[in-house]
Structure 1
Amino acid sequence: WGTALASGDRSGVVKLWDANHVQCSGTLRGHKGHITAMLAMPADTGEAPTVVTGAQDGHVRVWDLRQRLNAFSLACHPGGAVNDLGVTARRDNPLLVSTGADGRLLVLEPRSNYRTLHELAGLTEDFLYSLLVLDAVAFVGDGRGKVTCIDLQDGRPRYALDAGANAIRCLGATASSLICAGDDGNAVIFDF
């Protein structure tokens, strides 16, 4: 699957692409509304490659690319669209993180049939705009310029940073820094 790509469209269809031949090789249907988030799950040797999608319908779906079917579906954010998805880099026990327009963050365990490990509501009085998942923590940027650090093991907020005057749209990291950029036109760098 090294040459396969996936994309999502405004009608809720996931398209699979053959990068070598630059053509669509299949479609997967299940979402209602725009695909709003997508990521490839890390796979162990022999496991089927999977793509995770989120959409305006508030559902997170896991797609088995080998069999081309919806392997799992969960109504994670019934109050609104899925904003973003992230996964930890741990191959032995990865965690899937989802944020939604309903203001909630969910931590799901793929190795336990995607059971909800942690659910956090009320992180902000505004919209959750951005998500960055690292090994044991997630950073969430909101519409008021705040970035909150969440411990993924116990599901608790650890601290919050004032990173801007408006929505934080982009989060990134280096080995020693957290980079936050937002609607105020600035980028702020915090040392770890």
Structure 2
Amino acid sequence: MKAARPRGARVAPVRVRLPVAPVRQQRPHTCGAAALRAASQAVGGRVASEAALVAAMRFGRAGSDPVHLRRGARWLGLTVREVRGLPGGELRAALAAGHPVLLAIQAWADPPPPAWSRHWSDGHWVVAVGFDRHRVYLVDPWPRLGTTSLTWRQLAARWHDVEGRAARPLRRYGLVVTGVVTGSGQRRLAGRRRA
């Protein structure tokens, strides 16, 4: 016999898509800045040029690490929550609440590796903007793409990178954009409005 759902209990949505417009990266190493700009625009945060954001994030041609994204988020006036080892269920919950999530994944290896799960040298930042039972939807700042998707299995194989000069493994990293700090210093939460 199937257990009855308690009255008033929320059911996790089966499909979510946040309205996040793609922002193209201007240089090969600025995917983190472009992804952060897309998320900021989606939640009503500060709008800045890529050059200004890169200067505020203070990273070089090796690209950006989580520390740079957190610094850029503060500069844009965003409130964020960093999660290392982000479970898929928590990613779904953040998206269902209306929060875009920046992910560090492997992408754009040429040629593609035989197994993404063992490939660590082509790190890339994307913004998770939705999901359904089979796929996660991403805004990819790489100029040829825009909005794309991966199956949950493909995401699991690619969802890793290295961090810092020591190249520490970074697995299932997510930077959840939860809101914006207003001019008065108050926090305005991003997300879906409840009726």
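What follows is calculated from the coordinates using simple rules that are stated; it is not laboratory data. These numbers were taken from a predicted model, which means no experiment stands behind them. Cβ atoms are built from the backbone, for glycine too; each structure is taken alone.
With helix-only ellipticity at 222 nm (-39500 (n - 2.57) for each DSSP H run of 4 or more, over all residues; to 500) derived from the coordinates and found to be 0, which of 1, 2 does the value describe?
On the way: 1: 0; 2: -7000.
Matching structure: 1.
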Task: For volume of the Cα convex hull per residue in Å³ computed as 138, the structure of 1, 2 it came from - done: 2
TODO: Supply the structure label, taken from 1, 2, corresponding to relative contact order in percent (Cα under 8 Å, 6 or more apart) with the calculated value 27.
DONE: 2
Task: Label whose coordinates, when FRET efficiency 1/(1 + (r/R0)^6) of positions 18 and 154 (r between Cβ atoms, R0 = 35 Å, to 0.05) is calculated, return 0.95 (choices 1, 2) - done: 2
